[in-house]
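*Asks:* So, here's a batch of structures to check.
Derivation of every value follows stated rules applied to the coordinates shown; laboratory data play no part. Please read these numbers as outputs of a predicted model, since none were measured by experiment. Cβ atoms are built from the backbone, for glycine too; each structure is taken alone.
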Structure I
Amino acid sequence: MSDNSSPLMHATTILMVRKGNRVVIGGDGQVSLGQTIVKGNARKVRRLAKGGVIGGFAGATADAFTLFERLEAKLEQYPGQLTRACVELTKDWRTDRYLRRLEAMMLVADKEVGLLLSGSGDVLEPEGGIMAIGSGGNYALAAARALADSDKDAEAIVRRSLSIAAEICVYTNSNIVIESIDL
C-alpha cells in the first residue's frame, strides 16, 4: 500500500546481455518523481570490485547506493566469488531491519555469471544470457531477445533495446550508460 501524500518514484530500465565474448549492462539516465523528470542524466550503471564486476540498479537511488556499498564489502570478503557475495548480500537484505526497507533491484555480472538481486531474496541467473529490470525492463527484454540471434554484438543489442524501451516507457530516456566486461 502506498502513501498518497508523497509522489511515487518510478524506476528505470537496466538491461544485461551476455553474448559472444562480452557481457554488457546498460541503463538509461532518467529519474522521475511522480509525473516530473527530476534528472535526465543519472548514472545507474557502474563498475565494482576494481572493475571486475559491473552492475546496474533500478529503484530508489539512495537505496541502490547503499546496496552497491554493501555488495562492494561482500566482494572484498569473497573476492572472485560474485555468486557467493550476492547470496550473502541478499541474506542480509532479507533479514536486516534497515535493509528490508530498501526499494531497489540490481543486475550484476562478472566474467563467469550475471545475476538479478532483489530484496525478496532473489539471486537469479538470466535465461539465455539476457535479463532486464525497471519500469521499461519488459520492453528492453523483449527487444533484446528478438535481437539475440542477429549478427549484432552484445553492446549493439543493449543500445538498440534500451532505445526501443525509451520510445515506449515514459520513465525511461535515451541517455544511455553502458559498461562491459570482455570474457
Structure II
Amino acid sequence: MQKIHATTVLAVKHKGKIAIGADGQASMGNTVAKSNVRKVRKMQDGNILVGFAGSTADAFTLIERFEEKLSAYGNNMRRAAIELAKDWRTDRYLRKLEAMLITCDKDGILVVSGTGDVLEPDSDVAAIGSGSMYAQAAALALQKHAQDLDAEAIVKESLHIAADICIYTNHNIIIETIG
C-alpha cells in the first residue's frame, strides 16, 4: 500500500459508534502552508463519512468519483469503494493521483488506495497519513484500556497524541461521527 505523508486521518468503531477525524495541516515540503484544511467530509446526508490524506486536489477528485460511485450503486459504500479502487488502478488519469481515503458508514470502515486496495481493518481502527501509526497505536490502546471513552473521544485523544509526535500533523482537529 502506498505511503502518504503530511497529515493524519483516523477512524474508530467503538461501542456501536464510528468516528473519523483528521488534523488540519497542509504542508508544502517542510513548510506549513495552511493549518485548517477540512480533510473529513460528510456524504449521503451524513450516512457516509470520508477522510483523505495526500494531495488535496487529488483527494477532491477521488471524493467526487466516490460520490458518483455511491449514486451508481445505491449508496452501498463497500461496492462504491471497490468500484472506485478498480477505476483508480486502471484509469490512466486516476492512476497518477497521490492520495488515500478512509470511508465509513454505520456498518464499518474501509481504507481505499490507488494500488487497488480496499481494506477493512480487523481491529475497527484505520489510519492513513504520516502520523497514522502514532494515531493507530494510541487508538488501539485507548480502545482496549479506556472503556469509559466513546469513539469520538478515542479519535480526538489519538490525533492529539499523533500531533505531539508527527511534524506534519497539527492540533486543529475535525471529527465527524455516525451511530
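*Asks:* Work out mean count of other Cβ atoms within 10 Å over residues 28-35 for each of structures I, II, then name the structure with the largest result. Each step should come with its number before you reach the end.
*Replies:* Working: I: 18.9; II: 10.0.
Comparing I, II by mean count of other Cβ atoms within 10 Å over residues 28-35, the maximum is at I.
*Asks:* Using FRET efficiency 1/(1 + (r/R0)^6) of positions 36 and 148 (r between Cβ atoms, R0 = 35 Å, to 0.05) as the calculated read-out, with 0.50 as its value, let me know the right label among I, II.
*Replies:* Corresponding structure: I.
*Asks:* Tell me which structure, out of I, II, gives 42, 39, 27 once Cα extents along the principal axes in Å is calculated.
*Replies:* II
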